Structure P
Amino acid sequence: MRQKKRKKRKLRTGRLLLFFAAVILVFSLLFQAPSLFSEYIREDTFGALPMYRTKEISSDEISSGELILVNGSYSYSFAQEDRTVPIASEKNNAWQVKDEVIRLLPVTIRQMNKMFRACERATGIDNISVISAYRDYDYQDGLFRDRVNSDGYYEAIRWVAVPGYSEHHTGYAADLAIAGEEGDTSTFTSEGDYGWVEENAWRYGFIRRFPENKTAITGIANEPWHYRYVGKPHAYIMHQTGMCLEEYEEYVKSYRYGEKYIDLNIHGDEYKIYYVPASDGETTELPVPLFGAYTVSGNNIDGFIVTEKD
């Protein structure tokens with residue numbers, strides 16, 4: 001009998017110890033790793049301990065990367081190598097493309113594969129089609145001239161970028177449409193189930209580039225069909241704050257390396273984002289983290305944006 005009582009006491013004690021251990025573990029996760037349970041956009045300052053090294057980068061790289069701004073004031077540098085590929089050979093069956101010659105950069109296609117597959121699973125829609133994507137200078141010139149001839153210059157520039165100043169030169173931008181059963185297409189809007197794209201595009205690094213309330217800033221009329229890849233952390237910030245790309249570029253420039261950075265958490269994924277001005281010389285000494293993953297993009301204006309992912 002005594003042995004049985006001792007065994008029961010030991011069993012109860014063991015269970016209590018396991019219970020308290022579990023409680024301690026939960027609280028340690030809550031207080032020591034809050035990033036697992038929260039999301040935020042805030043600013044922080046660089047610490048005194050240097051955790052960065054210097055990487056020399058060609059100043060010409062200011063015109064390449066996912067965050068380059070191409071608009072009526074900043075032209076695209078055609079010195080960049082054309083790395084676009086045909087969409088038809090890389091896409092999955094969750095979306096469509098108008099013809100086999102339409103091209104995008106591989107990263108844009110990969111993220112569209114993910115986005116439209118998720119859209120199909122959520123809504124059943126699989127008839128979103130890309131009808132225009134990468135354009136070289138001559139193609140854009142033809143579009144612009146046709147619009148000027150039909151509608152006049154001032155109306156044309158509201159809808160079609162001047163050749164050399166179009167986002168479509170980058171390989172990161174695409175125009176969407178709704179494909180019909182007879183091979184026809186209709187205008188893409190955010191109505192009904194198609195609204196899923198505008199609401200969730202940021203999760204895959206895309207922004208609706210030309211919203212109606214930003215026309216005075218972008219210089220382009222409302223285009224619910226035009227989407228641009230910028231990368232998930234940047235798309236998230238723009239989605240949450242309502243900034244367009246022009247506004248975001250100015251916003252990031254206030255977070256200069258050595259002073260402060262954007263401290264971003266998206267459902268447990270942590271990022272640091274900061275700006276480095278380009279030098280006047282042929283190369284720029286770019287501070288990058290000693291450890292961990294990071295990306296660098298020029299802004300096509302005056303500097304570079306570094307994005308760390310912890």
Structure Q
Amino acid sequence: MIPIPFAPTILEHSAALTGHTPSEAARDASIMAEAHIQAFKTYRPAAVTVGIDVYNIEAEALGCHVRFYNDASVPGIVSHPYALESDPGQIRFSADLGRIKQILEAASLVRQQLSPDVRINVGICGPFSVLIELIGYEAAAEAFYDGDERVFPLLNALLEFQKSYCGEITARGLGIIVFESWASPPLISPDIYRAYAAPYELELFTYMKSLGQTARPLVIGGDTRGILDDMLDTGTTLLVSDYNTPLTLYAGKAHKKGITLRANIDPKLILNGDWPLIQARIREIKTIGSLYPGLNIIAGTGVIPYNTPPGHLLRVKKYLMENEQ
């Protein structure tokens with residue numbers, strides 16, 4: 001079984017490698033850059049995604065309050081300042097809002113320090129996820145199930161906001177990865193994803209492609225079987241098969257579509273060092289990958305917990321890189 005590249009999702013864990021809390025790294029571009037550079041030097045992952053609390057950035061820029069901590073807790077949103085009747089005209093992009101400029105600066109510092117052949121991404125959110133952060137999950141879910149059309153002007157404005165953000169990222173020679181975890185079932189139904197999330201992902205990926213972004217990853221964790229075909233129609237170039245999904249199904253779909261498959265390993269197993277289950281998952285990834293010649297398959301994870309021992313991640317990478325008979 002051939003070696004498989006490793007692309008763990010390292011966000012707050014990067015801060016632990018430099019002795020900082022997630023909140024310290026989240027609020028200082030130089031600390032954030034130092035953390036991600038150290039994470040790359042430690043693990044040599046397939047790509048680097050710069051950020052700590054990636055789901056907060058756009059929502060904070062548009063008025064959500066983020067709580068920061070003195071311990072290992074990850075910063076979190078504690079207010080939802082928008083309502084369905086809010087004026088979409090309030091949603092206008094500026095790199096000076098919130099911590100956007102800080103994220104761009106941190107990613108640019110990482111880009112300057114690492115080899116040009118290392119892909120450096122900035123994590124952004126899909127318009128659907130930003131909307132839920134702005135108005136709150138309960139209000140959003142009620143609007144979606146009621147077919148309240150007031151969500152569409154807000155989503156349209158958020159789409160334009162994200163297009164502008166993508167332009168700023170691209171101008172700095174950086175890649176983009178789109179996180180959309182609020183779209184993961186069972187948080188919403190496949191019908192809601194199809195009506196309110198997928199069309200905006202398609203528009204966003206189409207725009208990213210026009211900017212020259214050849215890699216357009218869409219990251220939605222959980223059991224996404226109910227929205228699998230809709231995800232594939234968004235124009236994403238990467239399909240995530242989370243640890244609780246049937247890998248054979250996802251491999252076949254990714255192979256047919258000609259896109260990359262990221263097969264996730266449960267980050268809790270890595271945190272706890274549950275080696276028999278980790279090795280079984282790696283054997284599964286390698287075995288299924290070998291069944292589809294030409295499939296570009298990588299091993300990923302959900303977000304690696306802050307206090308994960310570095311030796312655990314290095315051991316996982318060692319298993320993945322071994323060329324077993």
Structure R
Amino acid sequence: MSEKNFDFDYKVELLSPNDFDEWVEHCGSVFVETGAAYFRRHFVADPHKDYNAVFIIKSEENKIISTVRVFHRQVYIGGKIFKMGGIGEVSTNTNYRRLGLSSKLLDAATDYMIENNFDLSMLGTGYFSHYAKHGFMQVKFYNKTVVGHDDPGVPSNLSDIRPLNPENFHDMAMLYNKYCVNLNCCIVRTKEYWQSWCAGEIKNPHGLFKNGKLAGYICFGGGWVSEIVADENDHDILLSAVKPDDGKISVPKFVKTSREVLGEETHNHNMICVYKPISFEIDGKEIVLADTAEAVEYLNNNGGIVMWGQDGF
């Protein structure tokens with residue numbers, strides 16, 4: 001198509017299983033570096049997938065040209081579980097951009113989430129103004145960079161740290177449920193989610209064993225820690241598993257370590273939109289976040305959000 005057709009009625013539809021292969025190829029053609037296989041895996045391996053949560057627009061030739069997907073998720077906020085819709089696979093064929101297609105799809109996705117009783121929505125992007133028009137606001141993630149060599153005071157040579165595999169998922173899940181409930185916006189992981197999604201997404205997991213029992217674990221790539229779950233007294237020991245080439249390790253700011261801090265960063269590439277008041281109790285006091293602005297203020301002032309790399313959508 002060489003010219004945009006402003007007269008054609010581009011209608012929002014739901015993805016049909018018959019159109020799934022075409023949808024995967026469409027996403028892969030827009031995100032070339034990511035590739036179609038990524039989007040196929042993310043749908044097939046998602047135990048909470050729903051064709052009715054994938055919105056598409058077709059061209060005059062009945063080809064998919066734009067899409068938005070809502071990922072069915074739950075997150076912890078203030079130690080309580082809330083229903084969250086993750087916005088992903090936002091993609092439009094280059095020949096059909098600037099027609100307002102993604103806005104129509106985002107409106108449909110918003111209507112879907114409100115009608116299905118979602119508490120909030122989240123996404124990651126670099127196009128903030130586009131999503132701000134749909135009620136989203138940026139929320140902070142606090143990070144820090146520490147030295148990569150082991151602290152002489154940490155007895156890493158005495159620690160039993162070894163690679164993990166899916167056979168360890170049950171014990172990893174128990175630790176995850178214990179420690180991540182207190183991390184705002186951390187994804188709630190069901191048994192099916194561990195068995196299906198995590199099996200394909202978790203990379204390079206290493207566990208700390210004490211008396212033969214898993215006491216904590218860490219996932220990392222290079223010098224980037226994509227997940228660390230343990231008692232804070234064991235954070236330093238787990239970091240000894242990471243051997244970065246450049247001598248630096250990137251971790252969430254809350255991670256306890258005696259290593260030298262080389263710098264702190266605040267990332268704002270995540271956005272949220274709240275659809276109904278979020279309420280929970282902290283130390284016997286009820287906290288009510290009435291709207292998106294109040295939720296963002298609370299999260300930013302209470303450690304920011306934490307969403308592990310394996311849960312990206």
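Can you spot which of P, Q, R the value 0.15 was calculated from, given it is FRET efficiency 1/(1 + (r/R0)^6) of positions 111 and 191 (r between Cβ atoms, R0 = 30 Å, to 0.05)? Corresponding structure: Q.
To test your reading of the models, identify which of P, Q, R gives -13500 for helix-only ellipticity at 222 nm (-39500 (n - 2.57) for each DSSP H run of 4 or more, over all residues; to 500) when calculated. Answer by label: Q. Name the one structure among P, Q, R that semi-axes √(5λ) of the Cα gyration tensor in Å of 37, 22, 18 was derived from. This value belongs to structure R.
Each reported figure results from applying straightforward, stated rules to the coordinates on display, with no laboratory input. Just so you know, these numbers come straight off a predicted model, no measurement behind them. Cβ atoms are built from the backbone, for glycine too; each structure is taken alone.
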